[in-house]
Structure P
Amino acid sequence: MPELPEVETVCRGLDKAITRKTLARLELRRKGLRFPFPRGLAQRCAQQRITAIRRRAKYILIHLASGDVLIAHLGMSGRMVIVDRDEKHTPEKHDHVIFHLMDGSCVVFNDARRFGVLDIAAEKDLAQSRHFAHLGPEPLDTDFSPAYLTQKLADKKTAIKIAIMDQAVVVGVGNIYAAEALFEAKIDPTRAASTLKPAEIKKLWAAIRHVLEKAIAAGGSSIRDYVQSDGELGYFQHQWAVYDKEGEKCRGCTCPLPKTGGIKRITQGGRSTFYCAARQK
């Protein structure tokens, strides 16, 4: 599933390419994705100028001059790719939504597994919508601080990796980046969240931000279906320290690999966790 860095990368690409352009029409090529499309969706978007593109959690927010906001989620396999006006686009099987712009270009929402979302809401109602009302702060915003994280973890008996992936605690820290941040902070992902000391929480807070910032700078991680909005792959997978590296040495490892067995893989919350038992305590 595309995580926060991937969605942020897509948003930045879309913002550069289509903000201030006019959406001529929205072509809906099926009745819905994970949920049915709202009634009148295409009509609310027709002839609307795009004023801004932002991200909230793993959602893409396309702001329209009318005051409406298109809410898109890429789901498990979704991608949004810009097609220039000079290119001829022939819709493919899984091109479920096409944003046709007045200048002849378009944005194609392709989603093979159809777990994506496309919804619409008035901007004034956005924060209280079903998509956002339950969410915690953004990990790169000032609301997410060591003091805030300390408060949120104080009574949590769940494993720390599960805790930081809880969208009510902080949004957008998905499976890959939770594993990478915990390695950088040298914290065992199986530890109960409430056992972390203030100094460890501060290290984890800094590691979450650092890992996400590095991943955004690299265009996210391309695994399975993810591409950037211009069709390019992300490159952060080449910087992974532990994720998907079971049995390998961790970054900076000095351990005898035959004795330690290298990076461990366990399952937490139905997801694979990768960590170094020697370095993460």
Structure Q
Amino acid sequence: MFGMSYVIFKKCLALIAAIMLLIVSVDERNLPAPEGARIVSRQRYVLEDYYMSNQGVTNDGTYFYFSGKKNLGKAKMEDGEIFRINTSPIPKELQELGCDHIGGLSCYNGIIYAAVEDGPDYLHPFIVLYDAQTLAFIGRYYELPQQLHTEGVPWCAIDAERQELYTAEWSNATVLNVFALDDLHLLRTVPLSEPIDRMQGGEVFGGVLYLSCDEENDLKRVFSVDPVTGTVQVTFNRNVGRAFEAEDLTVYPDADGTPVFCVLDRGARRKSMNLTKYQTD
């Protein structure tokens, strides 16, 4: 009897997932093509996978690592299927400070660096470290200067070559915050050549910081920033539309070394995620 009930339950979940994917496809219908890039592929996450992937994404060349608001997930890059999860990753002592939200991620040397924040006053911005193999908290976290993160810390990005970690304010950021990777003490702030609004995620590739922004228009552009000079440029316009909220992004090289930009978008109905891969023209 139990076996039959389980089979029926799984079939019901599959039906619900199929319906949700159909709804997502309706939201995507008639969206204009990106400008300056092309879509390589798209993976959709619904049901339990949605809760593991609705905030952040990074990669180490073999695996994608995702964050939900209060969860972590791991998937093989070859198929994108989430196979490992951590449903209680925020340390208890940070929960007691009000921390209840994991944002963007970055990965280096087998460690996941996660942006963790409280709210609604955003008094305690943290970077929390997790083991990439197991997704377990490794017992290390660093509180960032609150005066530089007055709206929380929605993302972080590691520059492995320079041994630095970057953050910025969420809205209308005018400077890039630069921290030493070894102990996350503040090294400097770099003025940006123009303000960037609603930054949701960042990743460094080839010495350049790329940013995903949830602009209040249909473009949802990907920007590039020179971490040394602060020069800001538009890499491409995604033209995602207002049916989706832009979240984090990650970048990896294809077989020819050309960057592939993987951007997370949350459906306006709040129960679906797209991981869309782009390559620039």
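Bear in mind that the values in this text are calculations on the coordinates, not laboratory data. Since the structure is predicted, the reported quantities are computational estimates derived from the model, not experimental observations. Cβ atoms are built from the backbone, for glycine too; each structure is taken alone.
Things worth noting here:
- Top of P, Q by Kirkwood radius over Cα pairs in Å, largest first: P
- If mean count of other Cβ atoms within 10 Å over residues 83-90 is computed and equals 15.9, the structure in P, Q: Q
- Entry that produces -7000 once helix-only ellipticity at 222 nm (-39500 (n - 2.57) for each DSSP H run of 4 or more, over all residues; to 500) is calculated, selected from P, Q: P
- Which of P, Q yields 1.33 [Cα Rg over 2.2 N^0.38 Å, for residues 59-194 alone, calculated]: P
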